[in-house]
Structure P
Amino acid sequence: MSVDRRGLLIILSSPSGAGKSTLAGRLRKWDDNVRFSVSATTRSPREGEVDGQDYHFIDESDFKNAVGEGGMLEHAHVFGNFYGSPKGPVQEAIEAGRDVLFDIDWQGAQQIRNSVLGQHTLSIFLLPPSITELHRRLVSRAKDSEEIIERRMAKSWDEISHWDGYDFVLINDDLDKTEEQLKTIISATRMRRTQQPDLNEHVRALQNQFEDPS
């Protein structure tokens with residue numbers, strides 16, 4: 001079955017608390033063709049998390065085997081646990097014309113951009129309006145202990161320092177405005193030359209018509 005376009009690997013990155021998870025959720029509501037990449041992880045499920053829906057929960061040996069066999073599109077070691085994106089489902093989605101959304105850090109983004117699927121990536125980095133606001137958001141969501149918040153804040157500048165490795169950079173000072181900017185970027189990038197599978201064939205047809213007008 002032919003598709004009108006190839007899917008995108010949409011990468012959203014930011015320091016914790018800058019809004020990427022909220023905006024990722026809004027993008028999925030905006031267009032059901034945008035599917036969230038279900039990562040694999042070696043950490044234990046948190047209360048309410050469902051295996052295969054929130055994460056693929058696997059043990060460390062299985063995770064490392066998958067990495068060694070080339071089955072992970074990207075992977076990282078974060079706060080004592082491994083996280084990664086299984087390559088197979090992403091490849092299938094792209095070929096079917098579906099977009100895959102990644103909520104990952106700069107290291108994962110770099111791995112995906114350098115992968116065999118790199119030409120289909122769209123990478124976007126979200127900056128907070130200020131460090132004070134970033135800390136306030138982390139505290140207000142009441143998900144992490146004070147120790148974890150401090151660790152996330154300590155890591156935030158390292159993440160921000162890689163802002164210039166992304167296709168687009170947005171300052172998330174207003175969720176609604178940033179959401180509209182993301183929609184515009186995605187809509188335009190879906191028409192990028194690399195995403196149009198029938199373009200080469202159409203150009204060849206034009207060339208044939210030019211050479212043989214009859």
Structure Q
Amino acid sequence: MSKKAVFLLLGACLISFIVQMVLYPSLPESIPIHWNAAGEIDGWGPKTTLFLLNLLPLGMLALFAVIPKIDPRKENFAKHKNVYQPFAALMVFFMIGLVWMCILAAMGIELPVSTILMLAMGVIFILLGNYMPRIRPNYTFGIRTPWTLASETVWKKTHRVGGYVLVLSGIMMVVSSFFHGWASLIGIGVLLAGAIVSSVYSWLVFREEQNHNH
């Protein structure tokens with residue numbers, strides 16, 4: 001990630017934290033920190049938990065900033081930075097949003113948590129799916145199976161098909177968000193199905209390539 005992107009995202013985290021500290025005195029002593037699959041609050045914590053929750057977006061930012069520097073194929077991150085950086089930003093803002101969901105719920109504002117989460121994840125999947133073919137081979141970002149890592153051809157074909165799988169998964173998540181009580185379960189099913197399809201496809205392409213070479 002570029003230094004400018006890191007500083008901008010760090011600034012977003014800081015602004016979010018400052019606003020939270022302004023609201024902090026008016027928050028109740030206990031705040032919601034967990035929801036069940038039906039979108040109902042089933043976990044509470046002291047409001048000091050906010051300080052720990054704010055480590056989520058910061059940790060996500062640190063992770064995305066470090067990965068391009070330590071990946072064995074870090075030179076490829078410069079080739080797909082137009083995909084990597086926007087995705088990193090989306091994930092950081094997603095984490096900031098999770099913190100704010102806890103705060104708003106603590107303030108008595110009822111939120112359709114399952115719907116919001118599935119909608120957000122669905123949109124992220126759709127956006128990422130459209131840019132999957134641009135991701136170059138690396139060990140930490142993209143569809144990483146033994147077969148995609150072993151062959152650049154398999155990597156390219158898998159990410160092209162994987163893009164369609166992600167878009168379809170995203171659409172299904174958006175649709176599932178309107179099925180109250182089932183959104184989370186459907187979302188988990190979609191994630192597992194997408195991972196299985198992509199993995200199996202990469203193996204089939206690799207096997208075909210091996211048979212062709214021999």
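A short reminder: the numbers here are calculations on the coordinates, not readings from a lab. All values reported here derive from a predicted model rather than from experimental measurement. Cβ atoms are built from the backbone, for glycine too; each structure is taken alone.
Hey, distance in nm of label points 7 Å out along Cα→Cβ at positions 59 and 99 derived from one of P, Q reads 3.9; which structure?
Only structure P yields this read-out.
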-23500 is what came out when helix-only ellipticity at 222 nm (-39500 (n - 2.57) for each DSSP H run of 4 or more, over all residues; to 500) was calculated for one structure; which of P, Q is it? Q
Comparing mean count of other Cβ atoms within 10 Å over residues 67-74 across P, Q, which structure shows the greatest value? P
When mean count of other Cβ atoms within 10 Å over residues 163-170 is calculated for each of the structures P, Q, which structure yields the highest value? Q
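Name the one structure among P, Q that distance in nm of label points 7 Å out along Cα→Cβ at positions 51 and 187 of 2.9 was derived from. Don't skip to the end; give the middle numbers.
Values: P: 4.2; Q: 2.9.
Source structure for this number: Q.
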The value 0.45 for FRET efficiency 1/(1 + (r/R0)^6) of positions 19 and 155 (r between Cβ atoms, R0 = 41 Å, to 0.05), derived from one of P, Q, belongs to structure Q
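Assign the value 21, calculated as relative contact order in percent (Cα under 8 Å, 6 or more apart), to the correct structure from P, Q. The partial results should precede the final answer.
Working: P: 32; Q: 21.
Derived from the structure labelled Q.
Determine which structure produced the value 33, 14, 8 for semi-axes √(5λ) of the Cα gyration tensor in Å, for residues 91-178 alone, calculated from the coordinates; the candidates are P, Q. If you can, show how the numbers build up before the last one.
Working: P: 28, 15, 14; Q: 33, 14, 8.
That value comes from structure Q.
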Quick check on the output: 14.5 is mean count of other Cβ atoms within 10 Å over residues 43-50, derived from one of P, Q. Which one produced it? Q
